[in-house]
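What follows draws every value from the coordinates through simple rules; no lab data is involved. All of these numbers come straight from a predicted model, not from anything done at the bench. Cβ atoms are built from the backbone, for glycine too; each structure is taken alone.
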Structure I
Amino acid sequence: MIFVSVIIIGIYTVLILDLFIGFKKVPEFAVEKKQPEIKFSIIIPFRNEAENLPGLLKSIELLNYPREMFEVLFVNDDSSDVFKEIITLYQQKLNILLIDNIRKSTSPKKDAIETAVKKAKYDYILTTDADCIVPEQWLFNYNAFITIERPEMTVGPVAYKTDRSFLQQFQSLEFLSLQGSTIGAFGIKKPFMCNGANLCYRKRAFLSVDGYAGNESIAGGDDIFLMEKMLKNFPGEIKYLKSKEAVVYTRPQPDFKSLKDQRIRWAAKTGSYTNAFGKIVGMLVFITNLYLILLFLLAAFHQVSWQHFGVAFLIKYNVDFALLFRSANFFDQQKILSKYLISSVLYPPFVVCIAVLSFFKTFNWKGREFKK
């Protein structure tokens with residue numbers, strides 16, 4: 001059993017330390033005095049987001065960028081709330097186009113983005129979500145980064161805005177680890193994750209890879225599946241914008257059921273990944289957390305010593321904390337690290353249960369039920 005522990009925990013440790021080193025290798029982007037040069041089409045799919053739209057629209061209104069150099073395309077996905085009245089208030093201030101989603105697949109969000117891309121006036125597409133707040137220097141950062149790096153796709157940072165509840169802080173810690181892994185993977189030149197809440201790509205690149213053709217039947221993954229296509233067709237042209245002034249903030253799930261459905265949706269698409277490194281990471285994370293649970297049960301039934309379990313747990317605890325600490329410093333969220341101990345105890349059963357449920361259970365998303 002000790003030999004198995006050395007193999008599993010050892011490989012996991014090497015992976016996380018590799019991502020830890022990779023995080024540092026991605027330089028923090030410092031905006032030079034670049035004149036606005038890039039025109040952007042901002043695409044925002046939404047469904048029954050009347051509660052969140054005012055905050056998003058206000059943040060867009062405050063963007064430090066010439067109004068004539070960006071448009072906002074809101075794509076209504078069969079909403080039944082008062083969204084129209086809210087968006088209409090800003091149409092005199094901003095260049096807003098409100099369009100209806102044209103459904104053609106089992107993935108409403110992919111359909112919405114493809115609908116908007118066809119109507120977008122500009123070559124640079126930026127996507128975000130209706131429950132997000134975009135930073136004042138958002139477009140200015142992308143403009144400067146793109147004029148220097150000339151990428152076909154740019155991945156941007158995303159973070160949670162949380163209150164003091166443990167559930168929200170647990171989600172934020174998990175999300176920080178995902179963001180840390182995302183940045184670290186770019187640093188070791190093996191990107192495998194991104195987030196559609198802060199993603200930029202060229203319209204011509206999107207059209208050249210035929211958008212979401214090939215994975216329309218999968219409800220989620222509008223971000224990762226597109227990045228996988230971009231990586232294949234434009235190697236070396238996918239970049240990460242590591243800038244605190246480009247962080248888009250979104251909200252964690254309000255209750256455990258919503259969190260469960262969201263994580264099942266995220267996990268359900270992993271079997272369709274084509275990125276080998278991404279599959280390896282996912283499998284290794286699952287196996288390591290499952291193995292810790294197994295060690296705990298074996299120790300409880302006196303099949304292995306508690307010292308055996310404790311050493312394995314502490315190694316994972318510390319290597320995870322190293323990457324999490326680096327991520328928390330970048331996102332200025334050091335305070336939630338105080339919940340790391342209890343979260344690290346709860347995380348293994350949580351992630352294993354979600355992974356198992358994703359194979360058998362349907363999930364609810366925006367009031368609709370989806371199958372795997």
Structure II
Amino acid sequence: MIEADGVTKRFKLYEHPADRLKERLLRRPRHQLYTALDGVGFSVASGESLGVIGRNGAGKSSLLKVLLGVSLPDAGRIRVAGRVTGLLELGTGFDADMTGEENIVTNGLLLGMTRKELAAKHDAIAAFSELGHFLREPLRTYSSGMIMRLAFAVAIHADPDTFVVDEALSVGDAPFQQKCMARIRAFQRDGGSLVFVSHDLNAVKMLCDRVLVLEEGRPLYLGAPEEAVNVYNALIAGQETAGLGEPAGLDPYGSGEVVITSAAMRGESANEEVFTSGETVTVAVQITAREAVTGVTLGMVIRDRFGQDIFGTNGYYLGHLLAAEAGETRHCRFRLPLDIAPGSYTLSLALHQGMAHTEQCYHWWDGVLRFDVSGIRGVPFSGVCNLHPVLESAD
């Protein structure tokens with residue numbers, strides 16, 4: 001369990017290295033204060049998972065260092081119950097001149113494990129890391145992915161009550177990332193608490209019960225994962241968002257030169273909100289230009305009931321950009337086979353410049369349509385989507 005109340009962290013920034021010495025000798029400040037965290041507060045209950053997202057420099061890593069005791073807050077309070085372990089920047093808590101075997105011991109001791117625990121879990125840690133004979137080599141010979149393997153293996157075998165994971169997982173190869181994610185899910189099922197920092201928004205929505213959005217060290221939003229991700233998307237698109245506690249991410253946003261005025265989804269056999277997997281559907285969109293615009297991209301994304309992105313595309317990739325005069329209304333449509341698994345979905349739409357809404361977002365309308373897929377046309381399948389495989393004999 002973790003409770004943070006008004007946590008503030010500041011760092012001294014010096015223009016020149018020598019200014020540190022001059023400040024001490026002359027007893028005059030020669031630094032500027034940089035506030036990395038400013039009044040951050042939240043709680044993580046036993047068995048709960050909290051995601052932390054934000055732009056680079058928002059204070060995510062500084063927050064995790066405070067949670068793990070690597071640095072102390074200048075103001076506010078952190079209350080931690082139970083053992084907290086985790087991954088920060090690669091190499092934290094390791095000695096580059098020691099072998100992997102030696103670093104298992106030293107890092108494990110730093111995480112609060114006893115030598116008896118380390119001896120009992122050594123083989124499990126070594127096996128999970130999959131480093132083999134490289135464990136006998138100095139850490140300085142390791143790649144970043146190998147260091148991540150060793151760090152995760154030690155941290156997760158420390159039997160923490162709360163596991164803190166920074167962006168370090170992103171450097172691993174795909175099979176090991178999947179292995180780590182499976183172990184994290186097992187940790188959650190066993191009642192462990194998780195604090196998860198990542199730019200992988202789908203992973204955040206999949207793993208976390210609540211998500212904290214940080215901006216310039218301040219808490220911008222704390223709430224449901226899908227709403228938090230929408231606030232973050234609005235943030236990187238340069239839009240104003242509401243304050244902490246308001247579900248601003250569910251509201252349409254954008255600069256407004258051209259806007260989506262209506263949207264509808266129709267199937268080839270019925271104009272209803274329930275479709276059949278394999279049915280061809282049309283997404284009809286009406287847009288209105290408030291100013292003359294050219295080179296406008298119309299984009300769409302389908303999300304499942306967990307908020308994970310299932311499929312997305314836009315006019316930039318499809319080679320179909322839009323233009324309109326001031327006051328003009330245009331009608332557009334996407335036509336696609338709905339080859340996705342039965343379930344509940346939402347469809348979001350966006351108007352922007354370039355390949356992504358982060359360049360110039362005119363209008364983002366999240367969850368503009370909600371629909372269900374029931375039943376499968378043709379050959380049954382499992383998973384998220386139908387890839388229409390063909391089985392052939394090689395004889």
One of I, II was used to calculate mean count of other Cβ atoms within 10 Å over residues 178-185, giving 15.2; which? II
Upon calculation of Kirkwood radius over Cα pairs in Å, for residues 34-217 alone from the atomic coordinates, which of the structures I, II produces 17.4? I
If you rank structures I, II by percent of Cα pairs over 36 Å apart, which sits at the top with the largest value? II
Structures I, II compared on relative contact order in percent (Cα under 8 Å, 6 or more apart): the greatest is I
Quick one: helix-only ellipticity at 222 nm (-39500 (n - 2.57) for each DSSP H run of 4 or more, over all residues; to 500) came out at -16500 when computed from one of I, II, so which one is it? I
Label whose coordinates, when FRET efficiency 1/(1 + (r/R0)^6) of positions 186 and 362 (r between Cβ atoms, R0 = 35 Å, to 0.05) is calculated, return 0.55 (choices I, II): I
